[in-house]
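What follows is calculated from the coordinates using simple rules that are stated; it is not laboratory data. From a predicted model like this one, the values you see are computed outputs, not experimental measurements. Cβ atoms are built from the backbone, for glycine too; each structure is taken alone.
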Structure I
């Protein structure tokens, strides 16, 4: 036998042994079941409110509902692990900032809402805010609204759809010469993307906002009425606690 092949065989054996050790070291996660059992493997998916999927040494996977699991201890280093951390069945408070954009004119919107996250696909709440559709004195509106939001995927990072509807109250500004101000109902559909699943989490969104308002001004000589139909792109960022 050619003796020169022995070093190659030896290196091959070392490589196989190293690979086996790395594979073994990865399987160090532990699942503690409520019946007292302890299982060792690699957690490949973990949803505290749904189930745990464990990969065992022979390569097979086992799924345990969360009602059976007492504790999960993860020590494996696996970047593909999907841990669903989004909290459901809980109250939330949401702070939102957006630009009400239009090519000729634009403004800004601030709002605060409170609600309940029923599941990943449904949240409902109500809130109040301040809208300025044009950077000018005397044209602020105070929206009071209800909102619904639906996250489309049961993942930490997911797109979502939301819809707000309510009434925007207008207030006459005497310093701007206004004597009467009237608001109207408004609608505000948006599409967004949640950037994390923890608390607080941040999301970005883009949508549209439709609102009407009218203002009456008087002086010693005349009276005039200005009617506005606001149609704005609504582009912003929000943080939910």
Structure II
């Protein structure tokens, strides 16, 4: 199960997992304060988010992210946790399943998105703070928050069409502001807004790396993943 987890997946840990968790990277909190935040988050039964598993991720551990609500300082913490403390995991929630748990001011924009199926793409999933807010009931969002979506597409042509469709919805100036990623079948992903930009290279993220690649290599990689499935 652990090997199959992708970035943005959700993981629920045993309540005592904080005792063996180690901070991964810099944090604005000292270790004791950070562990207290993690302990309280787990006590409330809330999930953490699967982050990129870098070369510094120790064997037998999983790198997870925790973004605390604004009222708790909006600290962004990364942890290495023992894999045996994972109780369960799931993909990010489908937008259609949690739309009613999102802010009232977003509902017209979400309705427009749900009424316009994305060309050749999977149903959009919600990632980031919006997903945590809907699943936990915690006040993770504020007036400037985006709706971050994760959409899986098979072919590069579908990636272009999906990005264009999302951009058309974003141009309506409705709330929420749309953001997020398009994911290929091999788990690599790019920001959908970058797909529309005429730049020489694009940042490609995978389970274990983030790298700038030329557009032609991104397209070849994307379509190769589709043919392997």
Structure from which 3.8 was derived, distance in nm of label points 7 Å out along Cα→Cβ at positions 146 and 218, options I, II:
I
Note: distance in nm of label points 7 Å out along Cα→Cβ at positions 122 and 162 at 0.8, derived from one of structures I, II, originates from structure II
If Cα extents along the principal axes in Å, for residues 170-209 alone is calculated from each of I, II, which structure is the one that comes out at 34, 22, 15?
II
Identify the structure, out of I, II, from whose coordinates helix-only ellipticity at 222 nm (-39500 (n - 2.57) for each DSSP H run of 4 or more, over all residues; to 500) was calculated to give -3000.
I
Matching task: 1.03 is the computed value of Cα Rg over 2.2 N^0.38 Å. Pick the structure from I, II.
II
Thinking only about distance in nm of label points 7 Å out along Cα→Cβ at positions 154 and 178, which of I, II has the largest value?
I
Output 13 (relative contact order in percent (Cα under 8 Å, 6 or more apart), calculated) maps, among I, II, to structure I
